[in-house]
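Just so it is clear, none of the values below were taken in a lab; they were calculated from the coordinates. Every value quoted in this text rests on a predicted model; they were computed, and no experiment measured them. Cβ atoms are built from the backbone, for glycine too; each structure is taken alone.
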Structure 1
Amino acid sequence: MKAGGKFLQFVGLFALAVSANAGPLGLNMGQTVAQTKIVKALGSNNYSVSVPNPLNSFENYLAKIGQKTGLCRLIAVGRTFENDAYGSNVSGEYGRLKELISSKYGASKEFDFLQAGSIWNEPKDWSMAVMKDERSKSSFWDRSEGSNLPPDIEAINLKVLSANMNENYVVITYEFKNFEQCKQEENNLQRDAL
């Protein structure tokens, strides 16, 4: 085998090793804008991105990528369930995703409640209560809950959101270990701009 062939073989093996160790959806903490397939810049170090390992349940992916800290947060935005005022379809999807995430990362803490005194307390008002921030359906994975997270992930959040009184969707947020430094970097940039 020629030297060039060995080099290409090595590069191929290296690429396989890197992809095998890739983080959620194929992205890694700290990767730069140049290392990420950007769909659109959204401002304040936030981007719509294309991920190497997309999932059928999700329509959009958002990333916070600091200039110095690199990728520090990744959000997967689920497809919209229309005509779902009762929240039954999105609740089913939430349960399915929670089970999948738990099978990989272990224990979580769930918040599933309606705020006391909410006027959106009828079953048909389920989506409206979520939209008005009076109903919460979310799960958190972090070390304090006994979750088995990889070293670079600080927390994972699965949450139901409502676009309006009939449309719901789920989001998964991955916060990496560098998220606090990323926020501080953004605060410093905003301070310097004043």
Structure 2
Amino acid sequence: MTDALPIIVGVAGRMGSGKTTIARRLQREFGFQYLRYSEVLADWFQADPNDKLRLQDVGGGVMFAPEGQLELNRRLIARIEPRRDVVVDGLRHRVDHESLQAEFGDRFSLIFVDTPEEVRFRRLVDRFQSREEFLEADSRPVESHIDSLRSFASVILSGALAPERTMGSLDSLILDLRAKRVA
């Protein structure tokens, strides 16, 4: 890490789109601090971080509570290490984008992972008993604002492409963001 200000990358997309794969690559290959909204929720509400359906319920309650989503973002931002590049996995709401943009300005970039429903279901087949159960989880209120984040994305990656193509695009984006910060 140089003395340049760190970059903050948010990753958004529907469940099973490949968000975590992308975010973990930034952690592993580029040394980013990894933060996940669901972990912040789990800590805040003493919930099991692996209970995805419970976290969807908790997240839905936060999203519709006055100031709830802002508080979630305050808690997430408080975890950011000041001199390290950061990847935030799981933006789900416009307020998530707005909070990170307000805090970090042009140092914040959003990646949207666009993956067809069928591909997402195949990836999550072990988590759900049926396609109907998957569709029910995918249509819960906490999932309802994700697609609105697409318009704020610096880049839209296809989660259906071969991994080497997606990761090549991701790597190029990160190298470009890092070059701009020292320019």
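A few points about this structure:
- Given 20 for relative contact order in percent (Cα under 8 Å, 6 or more apart), calculated: source structure among 1, 2: 1
- Here helix-only ellipticity at 222 nm (-39500 (n - 2.57) for each DSSP H run of 4 or more, over all residues; to 500) was derived from just one of the structures 1, 2, and that gives -9500; the source is 1.
- Origin of the value 0.25, where FRET efficiency 1/(1 + (r/R0)^6) of positions 68 and 172 (r between Cβ atoms, R0 = 30 Å, to 0.05) was derived from one of 1, 2: 2
- Test item: P(r) over Cα pairs in 10 Å bins from 0, in percent calculated as 9, 29, 31, 21, 7, 2, 1, 0, pick one of 1, 2: 1
- With Rg and Dmax of the Cα atoms in Å, for residues 60-99 alone derived as 10.8, 33, matching label from 1, 2: 2
- Mean count of other Cβ atoms within 10 Å over residues 84-91 derived as 18.4 - corresponding label from 1, 2: 1
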